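Got some structures for you, see below.
Just so you know, all these numbers are worked out from the coordinates, no wet-lab data involved. Predicted model only: the values in this text are computed from it and were never measured. Cβ atoms are built from the backbone, for glycine too; each structure is taken alone.
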Structure P
Amino acid sequence: MGLSDYLFVCLIGALPGPLSITFDNANFQLLPINKNKCRHIDPVRDISFQLFTRHNPLMPSTLRIGDDEALAQSHFNFSEPTIFFFHAFFESSQAIPATYIRTAFTQRADHNVILLNAPRLEAGPWYLTASQNTRVVGQYAARFIDYLVSRGLYLPSLHLTGLSLGAQMAGVCGQNVKSGRVRRITGLDPAGPLFNKWPKSLKLDASDAEFVDIIHSDAGIFGYPRQIGHADFWPNRGLAPQPGCNFKEIKMRNPDAIVELLFCSHWRSYQFFAESVLNPNGFWAVNCNNWKDFEKGICNEHNSIVTRMGLYVDERARGNFYLRTNPESPYSLT
């Protein structure tokens, strides 16, 4: 790319636009912004970090790299664990998945909850550009984490999680943190399209943290189709349609639903995880070679390893785990 092309791309990114609209909780944008072609990050419009705690569960504090004053004036508590959530394609920190995650953890009242906000870089319908931007977003988030560590964050208390493209961002982030090794990353149906053929440096895998757990709910369509973590969970086989997500069931709940018809199964991953935060005894899963053996009862709590899917997973768990869920909330059978 020549200098004139570089300047043009940076100019587009610097303009007040591009024009965007929100439809059915999805963010659409007139033009894509590819930060691999213009690496300058605007810490207000391009990527920001929204902090929620027990003291501010509804209105966030905005944190920025190097802004010690904002950090000191926020309710960030270095003695409590920190959950860091990366939103998906089409989304932002105000979207429903991020709200579910934030609400679950602030109801627990013992976490710093940081929501990444990068709607301009993850806007639809520009999936290719949004996917390419996962590198830039993940690397920038790693710089932010290194900044927090330099100010007192205990790195082993940090837990990264992300939905779809956000899960791939979390992987890139984990790879690029320089102040130590991230303890845990939870991938919520990590994005599949394009990432099958992309190198490890651009996506989540088991090498990105001490423990990587994955919840598959739409494998082979919007989700990644294979095991990529230390422990991979396959609720209801990990495939679409998940219980409660067939066409008739969605139309009965919401006759005007459009986006949900596409993403219902994909979204189940974050819904399961958010519920697990408040249900420490739910989502028991069984280690098994495949779904058929699980269905036949060949693998059960008497002859196989069992652990809980979600927040309370045993971090010693390894392999593929299977379970069934309810078609609506509460999703856990227990």
Structure Q
Amino acid sequence: MKSVLKLDPASYQPHALHSAERMWPETNCYADLWIELLSALKTVPEAMLGFTLAQDFEGDQFTFFKVPLEDLESLYGIRVTELAIFDSVEAHVAEQIGRGRLCLVEMDSFYLPDTRGVGYRQEHGKTTVGINRLDLENRSMDYFHNGGFFLLEGEDFDGLFQHDVPEGWPPFLPYTEFAKLPQTPASEAHLRKEAERLFAAHLARRPSKNPITAFASVFPRQVEAVAERPFGFFHKYAFNTLRQVGANFELLAAHLDWLDETRFATQKADALKISEVAKSVQFQLARAVTRRKFEPLATALDPATEAWDRLMQGLENRA
């Protein structure tokens, strides 16, 4: 049995960014994983969130926002790189855990018990987990996923690592990264200096045109198409559009609050307005799909488009 950090899933407390009181308690698997891992390392996840400034609308989805690896290194001294998989996945993970490195592995949510009621034993889906402890003999592991830290064992362990597939089955070769963790956490002064630098860089990378306006222009038409699909498709569409933009800007609000709650008070409010509108429109989306009435969606996002313009102009004025 090997582990990187001495943590117990039974007593683990998620970070405040995953509080049930938030509009979006979970965002996406990669961002959520890093929030919890940084918290477990006793550093400040809010410092990394400047990358949320650069989210765009990609035509069929909003950018699946992920912290750039170079940001993790400059802020926290964490070096992340791809891990080649040429033997069994668990053999590679065990080797890296033994060297004090945490592996981030794309795995099948069908076997992840923390997704119970959503994907667990219902459908196969790609998601990223951070494996902290691996016990090959007893077929168990502790892992970061979404907004928490969990235990997995037995048949789920076998399914996750494909121990139960027929002989001669093609090997399981997921995309895997491993994180080399620093000996000591970064100081508050260093985090603030680097976060300010990265904030300016990401602000300069923001979309040249309002991405919410771009989304609003196709939203009703896309929803009409969604209504023709099985209802389960609604959840996938909502996750990749309204949830991504809403969660992104709620995280940006947390970043602005951490940077300087007084200096960015107005911009924080604008970011939260975008998040709030996305949450409200997600409920409107469900009603539109059920009732097949799409006209109200034509203007539903207007408050969010206005808030994005105010937000970016306000940040530009303070840059």
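Supply the structure label, taken from P, Q, corresponding to mean count of other Cβ atoms within 10 Å over residues 275-282 with the calculated value 17.1. The structure behind it is P.
Out of P, Q, choose the structure whose coordinates give helix-only ellipticity at 222 nm (-39500 (n - 2.57) for each DSSP H run of 4 or more, over all residues; to 500) equal to -14000 when calculated.
On the way: P: -9500; Q: -14000.
Only one of P, Q returns -14000 for helix-only ellipticity at 222 nm (-39500 (n - 2.57) for each DSSP H run of 4 or more, over all residues; to 500), namely Q.
Ranked by FRET efficiency 1/(1 + (r/R0)^6) of positions 59 and 211 (r between Cβ atoms, R0 = 25 Å, to 0.05), which of P, Q sits at the highest value? Kindly include the intermediate steps, with their values, before the conclusion.
On the way: P: 0.15; Q: 1.00.
With respect to FRET efficiency 1/(1 + (r/R0)^6) of positions 59 and 211 (r between Cβ atoms, R0 = 25 Å, to 0.05), the highest-scoring structure among P, Q is Q.
Among the shown structures P, Q, from which was the value 0.90 of FRET efficiency 1/(1 + (r/R0)^6) of positions 147 and 235 (r between Cβ atoms, R0 = 25 Å, to 0.05) calculated? It was calculated from structure Q. Suppose you compute relative contact order in percent (Cα under 8 Å, 6 or more apart) for every structure in P, Q: which one lands on 23? For relative contact order in percent (Cα under 8 Å, 6 or more apart), the value 23 is produced by structure Q. Figure out for me which of the structures P, Q the number 14.6 belongs to, where mean count of other Cβ atoms within 10 Å over residues 179-186 was derived from the coordinates. The structure behind it is Q.
For Rg and Dmax of the Cα atoms in Å, the calculated result is 20.6, 63, so let me know which of P, Q that is. That value comes from structure Q.
Can you spot which of P, Q the value 12.5, 34 was calculated from, given it is Rg and Dmax of the Cα atoms in Å, for residues 67-106 alone? Display every interim value, and only then the final one.
Values: P: 12.5, 34; Q: 11.5, 33.
It must be structure P, since only it matches.
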